[in-house]
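A short reminder: the numbers here are calculations on the coordinates, not readings from a lab. Keep in mind it's a predicted model, so treat the numbers as computed, not measured. Cβ atoms are built from the backbone, for glycine too; each structure is taken alone.
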Structure I
């Protein structure tokens, strides 16, 4: 049965020899990258496979780091220069503590079409709407951004805390926990949701949660996560930062040009079968330089919701977290 068993626990660091071997040892510039093993990190995996970073003269030093909190901690500690995928709430929180610690070069849109966050229910649980999660045991993807969003969505759907139980659980454990019946439902991310569906262990109850409940439109762009680098790295190695962003942009275009081929690259960095890779939904990868004023306004609305509801300790201007090249 496909699972995430080969992942390390959240916060742990594991060098990926396979990916490392695909980079050039003779490159002039070394970029330390935290690889968060979720489908939204595809531009990293496909960019390596296509030789796009190597072509820019970059030598990527890859460290697998699971989850937004651990990736943010690595950025703050100066252990990595770039994270492949970080939630924007965690980034905003990090920037409040250390300005410039997480500057997005690309952010990803999530909604009912570009699925990422979703509530799933295990096999045997009868539920058709989020209100049916009353009295259920729910697992949530870890980290303040995920937990608070899960609770906020449930609240906006009509449930209050106490109507359910919700506990953080590493994404690596979501498949096994729902399959075993330890939890009735989960606020999970891809590719866990597709793995659960593929094995018949669970089904999606509703996706596009932030767009639907926070932004009020299932087709809106939920700018919930993206690729970020530290301002210290940008200042210390401006050319390397520029080249990394250029390679990332080329990787996004390559994914759009041949999604079928790009999907196969996920199996090299994420514990999933080719069948899951072919079926897992993808977010809308967007370079910051390609964001429209309307996109930025959507992003600001999402972050304002977070500060207005106490998720963030202060207001955050999202333009201060966006880095164009």
Structure II
């Protein structure tokens, strides 16, 4: 069941997840389309997430935006494509390559306490190599040490790849096309912004084979949402994911499409990264429990990083 509506206000709206936004020419959603999108969200009782460009919007847009409860990605949630020297927002997203995450781990550690919540998003998952496993583990351990000191000092900042798993007892993935949908400046629906970007630059469509080659839309504001074979996006149709306990994994369907050609099957890289993070969360949980924090969740020890390699353990 849908819970969130992502409204991409402009072609140049900020990229906030795994996919970069390659579009550089402004294309502001018309005010009529914005109002229709807001009305759709109201009728469907959806939480609105506006994705902002880096320029001021006309006043009539601001008035429409404030007519409904919402989150502003790019404003309320500040997005960095690097490691900033300081963070002034409560909620921040750091979009980093694997190499930058590893090499700048101490810079990340320095600004971690400045945000109440930090989402770290790896932008080149496809380039991750098994040879980087130990370095990635060390970077996670560096952040764990900072988090532990913060908890002991009475503060509890959140870092998605480390603290989310402590609270979860089931999958909490992105679920694009299942619990959230994106409406683009053209008034059409997409599973997430990345599919709109792909359409705009003419990448071949590997999801809706019956549609024109680069058409990634799954409906529009006039006719509604129409996702072909939507069940194939859901957890209960993902043989590996539905029995996996890396509950914090985003299970990005855009990455799945890109790397495995199957929206419901993550790549080796995505699974390994998710399990390294899951194991680091387990280490952090044990440290918290040793320090006297009454967290009752349990994260079991495992012997694999990619469930596909050891299906017999299930």
Structure III
């Protein structure tokens, strides 16, 4: 079989066809460089050039939507490379009514669009590029912190007023990402978990607003990845949403990679433990997990990856071991 381009591998995986080798994609935060568009783009492009992933996920500073609405953040000293919140714009339930729709071509959102355009120019046309777009309810958690749960249960009308504003802004941002070089979006929800919200709560406060964003890019995006963050994810959403790939912490929670493949008709993205194996395991441990992922899935409808961002402390030899493991199994 002639070598495929990254796009051809990803599309073969989504269709259930056998590619020349199983595609792989890993991503991380860049907690200093991501403070500017140019810094994030340089770091992302350099990461791609070093490891040649089959998919580039642009990973802005965590909490960038909250920053766009006025939250104050600073880089946190942690292995994930995320941000620490110094202040949030929503403290009382009535604050949800003060949120205004944003011009997504300016300010923080404009910064991320500039970074995206530079990444697209840097990696070329043959590699899928996805922008990280958070679900409206995830953004609401960024805006309010744990007060979100009180507002959800005691002031639902106030919260829904804010979610409508957030969803409209996020939908427009997702569309602008496609105009600025993204092939699609990496749609991340951090609250679609049975350990965080009841099914009824997520149906009321998550699903309608998730759909508003996803419908805004339906038919326009070439690829949409759904990321279900955390323990006991609402995996059934993958089959209900217009997405081609689902990613979750398969090494840390159910379902397993093989079970996820049975539950979802598109491609599954995972196989590597981002919390233990990637930062602290040996290259041989990494290779073993890659081979186990191939065994679980038969190498079909699979994109090898981690459950979320790999820690910034992950050794380069472990990243390279993952990359080499997929190349060795054709």
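A few points about this structure:
- Structures I, II, III were compared on relative contact order in percent (Cα under 8 Å, 6 or more apart), and the highest value belongs to I.
- Structure (I, II, III) behind the derived value 0.8 of distance in nm of label points 7 Å out along Cα→Cβ at positions 248 and 280: II
- Structure from which 27, 46, 21, 5 was derived, P(r) over Cα pairs in 10 Å bins from 0, in percent, for residues 64-103 alone, options I, II, III: III
- Answer label among I, II, III for the case where Rg and Dmax of the Cα atoms in Å, for residues 48-231 alone, calculated from the coordinates, equals 16.2, 50: III
- Comparing percent of Cα pairs over 13 Å apart, for residues 224-287 alone across structures I, II, III, the highest figure is found for I.
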